[in-house]
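Below, each structure is written out as structure tokens.
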Structure I
Amino acid sequence: MPSSMGMSMTSPARLTHVFKRDGTYVPYSRRRISNAIYRAAVAMGGRDKDKAEELAIDVEAILCDNYSVENPPMVEQVQDIVEKVLIEKGHATVAKHFILYRASQNDKRKAKLSKSKTHQGKIPYQKIYEVLVWASDHDLNSVEKLNQRIAMGDFRAICLESDAAYEYDVQAAAELIAERDGETRIVVVAGPSSSGKTTTTRKLAHYLSEKGLGLVELNIDHYFFDLDMHPVDEFGDHDFETPQALDLKLINQHVKQLMAGEKVLIPKYDFASGTRALNQTPMQIKPTDIILIDSLHGLYGEMLKGIDQSSIFKVYIETLLQMKGANGKFIRWTDLRLMRRMIRDEQHRAYDPRQTLTHWHYVRNAELRNILPYIHTADYIINGAVPYELPVMRNRLFEHFKQWEQDYKDDPRRVDAYLRAKRVREMLESITPITDESLIPETSHFREFIGGSIYDVH
């Protein structure tokens, strides 16, 4: 292969950026690849910069065949190709050092993750700070900057950047769980309504399976009591947001039996009729299997009471968006989740979005009483917010909120609904709408709500 010392070091037309592990979207550079190869060669006594550059060109060719501007690679994927090229080209010793260096950097990253997961009280300040830094680095910390990037044609890039950051979080949780292989028997994915628990559970299961861990999901939704057993308010609305809406005693009993290797019969809940049939689906797990639980109230103590807490790894997901609206105030996380639930309930549960709004006070009351007080028990926190959902919400829901604001303005029984409608309408009004949802990847966890997800989430 001819020497490449005189060749351009600029990136090819089909590859402009690479995603770092933390979701940072950085310019692609072949020089970084050649430098990494050269660094590994030096460690083994080599000093051939020309050869390092030739190998980097080979890596680049593979990257361009498999990735593009619209589908940029993750840094791990670039590193995998570097290892492959080094081995196939007969540089096994250099590949060995490259792998060792990669492993050492990974160990440092894991140590950082272990520190970053710690938090105190009801508010995860450390995680919020990390999200804020990310938002600032990506010019997504205000509606004004979001609109500017949309105007520049960056919406697809915003999607990719945001999804990369989310995937990093899920992978980080998987790594921490895998480190406890043999000790962890239960993995709980908890979080408030419409935070993205279901897709996160699917993705987490995928990453854990790749690490060789056996997983069996226990669907907690089947443990709801019959709807007519829940309290009814003056409007005929049922409060099914509390942990007491679930048969906690039966959940606890079944989990203990499963961990003991016993077979149990899982109930089946029919959401259309609001009724539960007991003893329906047989379930039994292997001694090495991990029970995976996706539940709104997964951190609530009574659900897994009496079970060794060291055997449980708890993941908490929340829409920790750090973006200021046109009024200079941070957009409320609960407003994001309200809009997500409106869309999901209308599309998949035949539920009028107006009903979602008027029911939301139950959701918030339950969160404040039964979810937020237990955040400190989580082993890892995932940010489930993606900035690109706001332009989509603007297109889908803005006119609805305008109407609801007017409908409830003078209704003393609907003060909560009026105030929420007014606040969300004012927030959405300043956001540039996006109508082309095809720009959103099918792997996005936001598609759990708008549809089109590749995952089985409904």
Structure II
Amino acid sequence: MKHIAKHSLAVLLAATALTSCYREPKLKVTDKGPEMTCEISKTAFMGENLPYKITLKDGVALSTAQLHLYFDGTEVSKEVIRTKENGTYEGTLKIPYYADISDGTAELTVTSQNIEFGLTEEKRTLEVSRPVFEYLTLVAADGKEYKMTKSGDYEYSCMAEFPKELNARIKSAPFGSTGETLTFGFDGKSITVGGEKNIPFTYGYAGEYTVTFDTKTLAGSPFVTLSVNGETPAAMEKAEEIPAGSYGVNIPVRQGETLTIMGFDLSDWTIDPDYLETIDIQKGQFKFLPVSGQYRIVLQTSNKFIRINPMKAGALTGKDYFPVLGDDFSGGLWAIGDETIGKPEGSGAGWAPEVGGLCCAPIKDKVFQLTLVAGHGLGTKAGSNFKFFFQRTWGGELKGPSYSDVKLPAELGMTADGNIGVVSELKEGDRYRFTVDFSSAKKTSNNSAEGVKLVGVKL
């Protein structure tokens, strides 16, 4: 036992000796930072690469210098410089270019640090303003350039012969002390500074039109868009099988809502009075007249006409969207006639439902409306005629016995087969409105109906 005790004591004394020889490294820390002189302008432009010059001197090895820029307390830009030795360090600080930001005062913090954590900090204010460019340059995808001149505080525009789809970027004139430029592109959703894609300007048709850009809001035009009360519905679906050169959507709309169509000069377009009431043609704003539901809206550039029809229930997309008049008289009622019948002009295809079929507007429950213009969708000569069908093809239809009450102007008449036609010559430009009321009607076994009321009036 004594031998073991002596051995343990020896080990303990040896360990103590080793411990006493170990020294914990001492971290050198100083509260004195480098001597720092910062040369940087007190004013800057949004989008500018602002030059700076920082001169540092210290008896301790240097570490870093940093610049931090704040807009309303939020850091928007920073620059970090590795500083190994005394001297002057030069570079630039990016001043961001944001939409809808007014001119104002930003906070700039400049700090320098040595390897012993000594820190020097300088805070200063920076007056930041949005540049007003002398001009902009529209650069098309094919390289052709167009000068955009100033038309408002931050608004620029140019008019020229453009294709229907104009893919382009916008380049600013030189600005600031360094004479640099900005390029505006597309990020997939909106126009941004430095956007990698071309901006997809679109117009209703190729020809002379105006391209605009606002350097404050970053909004440009034209773009073919359709919205409801200023908002693009989440359920909007691009319509399929649209004629070449036209635009279309399948969209839910409520009766009385405001439709806004952008990207066209609609002043010389034909507006269908059965579906739309013009609010402001210059702003492309219209009141939607039919009952609430899912509708197909096609902007036909070939004849400058907005064609609208309700969609078959559940048919949000696809080819099978044309509505059929149901047993409850909801859905679609179609007018089919000779070559003079159509919108905005006669179809030119006599009694071809798939070519000239017109979908009547459901203005109330079980009530449909059709307006035709003499000489422009309704023949002026005696014999021009049409009738109503339950679908956009042959089949169910309204014949003479289907009607319990028919009221028509003297110059129009109805045959026993239900054809509504011109019996005495019409004056070109006169408008006729037909209202078909199924409120008291019922379907019959012979794929027709009875108890239908028809009122035709000269407007």
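FYI, it's all coordinate maths here, none of it is from the lab. The model shown is predicted, which means the values in this text are computed figures rather than measured ones. Cβ atoms are built from the backbone, for glycine too; each structure is taken alone.
Can you rank I, II by percent of Cα pairs over 32 Å apart and just name the one with the largest value?
Details: I: 46; II: 60.
Result for percent of Cα pairs over 32 Å apart over I, II: largest is II.
If relative contact order in percent (Cα under 8 Å, 6 or more apart) is calculated from each of I, II, which structure is the one that comes out at 8? Show your work: numbers first, answer last.
Values: I: 17; II: 8.
The read-out comes from structure II.
Here log10 I(q)/I(0) by the Debye sum over Cα atoms at q = 0.10, 0.14, 0.18 Å⁻¹, for residues 95-294 alone was calculated and came to -0.57, -0.93, -1.28; which of the structures I, II was it taken from? Working shown, then result.
Working: I: -0.63, -1.06, -1.29; II: -0.57, -0.93, -1.28.
The structure behind it is II.
Assuming -1500 is helix-only ellipticity at 222 nm (-39500 (n - 2.57) for each DSSP H run of 4 or more, over all residues; to 500) as calculated from a single structure, say which of I, II it is.
Numbers: I: -15500; II: -1500.
That value comes from structure II.
Work out mean count of other Cβ atoms within 10 Å over residues 71-78 for each of structures I, II, then name the structure with the largest result. If you can, show how the numbers build up before the last one.
Values: I: 17.4; II: 12.0.
Going through I, II one by one, mean count of other Cβ atoms within 10 Å over residues 71-78 peaks for structure I.
Identify which of structures I, II gives the largest calculated value of distance in nm of label points 7 Å out along Cα→Cβ at positions 31 and 351.
Working: I: 5.4; II: 10.4.
Of structures I, II, the maximum of distance in nm of label points 7 Å out along Cα→Cβ at positions 31 and 351 occurs in II.
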